[in-house]
Structure P
Amino acid sequence: MENSYKKLLENNKKWVADQLALDPVYFKKLADSQNPEYLWIGCSDSRVPANTITGTDPGEMFVHRNIANMVVHTDMNMLSVLSYAVQVLKVKHIIVCGHYGCGGILAAMGNKQVGLIDNWLRHIKDVYRYHHKELDAIVNEIERAKRFVELNVIEQVHDLGKTSIVQNAWKNKQPLHVHGWVYDIHDGVINDLNVSFTCTKDLHSVYHLD
């Protein structure tokens, strides 16, 4: 048990050897630069590895993960990643991806205190409050949780559009699309929620920035 972490180092050596066998200059090319087309904002859940489930290679996707894939406007970590991805890397697509069975969503649906994370869960609870009529009308708790996951993703797409970082990119005619997806850990399939923002007009006018 104590040395179980060492298998990760062994796996790394094997992975390096496999990559070099396929392409002797793989790491040289990877080290030269990164030009990802996508920014992924996903959940920290270990069952939702962004590159694996999308079939992308290192260098193709810039990734930010937190509990329940939240876009919190006071989160300097998330904002810094967003700023770098949009303003420096010039990504073309931002994907917010939640997942069914999300522990953060399930915790936010309850009232039990779990510690420091309660402060983070409050942002998720706000989403429930916005949509409580629809969610409370769903009798089956599993189905209610699934819908909550979807509504949370949709709200995070809206929250990305509200940021000055995204709106300034649109204002400068930078091609940038924001999408909302949900991953199903039970079958491995990604569900496109068909909520995509491509310009400020997709937002309510109260959020438009001059």
Structure Q
Amino acid sequence: MNLVISFFQKLGPEILSGTYEHIFLVFFAMVIATVLALSVGIYLTRCRWPKLVSVIMGIASSIQTIPSLALIAFIVVIFASLGLPTIGTVPALVALVLYALLPILRNTYTGIRQVDASIIEVATGMGMKPYQILLSVELPLSLPVIMAGIRISTVWTIGVATLCALIGAGGLGDLIIKGLRSIQPDYLLAGTLPAAALALVLDWILGLIEKWLTPEGLRVGT
């Protein structure tokens, strides 16, 4: 018990500060990635050029295959060549957004495409306009699949965000780096445990949001 008290007395303020910075990075990265991926995913379901769908999905998949640390370094190189700041929040957000795109984009496209065509025909026969069908039929029915992509991206982003401390973006990665450099286990625990807890808590919250937004009929079916 004394060890726990002394641990929080020593590192409590840094843990709180690092957690706040981590949540800030993850939140804004996920908001941007979700808006972009949903928009592009919806567009691709209406796209008449299959090759364009393949190209965009291929680009998103190729970004995902790049190791996270290499992607961050690549963003820094691009920013340096453009004369933009290479340290801080902006390059970190760009890297996190790129890394979070694929699961949301793929699940949005797959979820909407899997909606039964007969349901769309019924909605069309009732006089619903395309945007009404999208908002009232396709998105609600594909919501569980889309939310699964958002939850996967959120957990990944929390992990990748720890590496953004290497480019001065702050977060819990700062504590992990300090622990590795000084071989101090308490700093390592102060960075890794909150990051793991954050991933579990956000995944649980997103699961609750998914159940709340999912139509009751689908909720009973699942």
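What follows is calculated from the coordinates using simple rules that are stated; it is not laboratory data. It should be emphasised that the depicted structure is a prediction, and the values quoted were computed from it without experimental measurement. Cβ atoms are built from the backbone, for glycine too; each structure is taken alone.
A compact table of results
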read-out	value
Identity of the structure behind 0.75 (criterion: FRET efficiency 1/(1 + (r/R0)^6) of positions 16 and 48 (r between Cβ atoms, R0 = 30 Å, to 0.05), calculated), options P, Q	P
Of the structures P, Q, the one that 7.8 was derived from, the read-out being mean projected area of the Cα convex hull in nm², for residues 64-159 alone	Q
Among P, Q, structure where distance in nm of label points 7 Å out along Cα→Cβ at positions 8 and 152 as derived comes to 2.4	P
Read-out relative contact order in percent (Cα under 8 Å, 6 or more apart), computed value 27, structure in P, Q	Q
helix-only ellipticity at 222 nm (-39500 (n - 2.57) for each DSSP H run of 4 or more, over all residues; to 500) derived as -27500 - corresponding label from P, Q	Q
Ranking P, Q by FRET efficiency 1/(1 + (r/R0)^6) of positions 136 and 168 (r between Cβ atoms, R0 = 41 Å, to 0.05), the structure that comes out highest	P
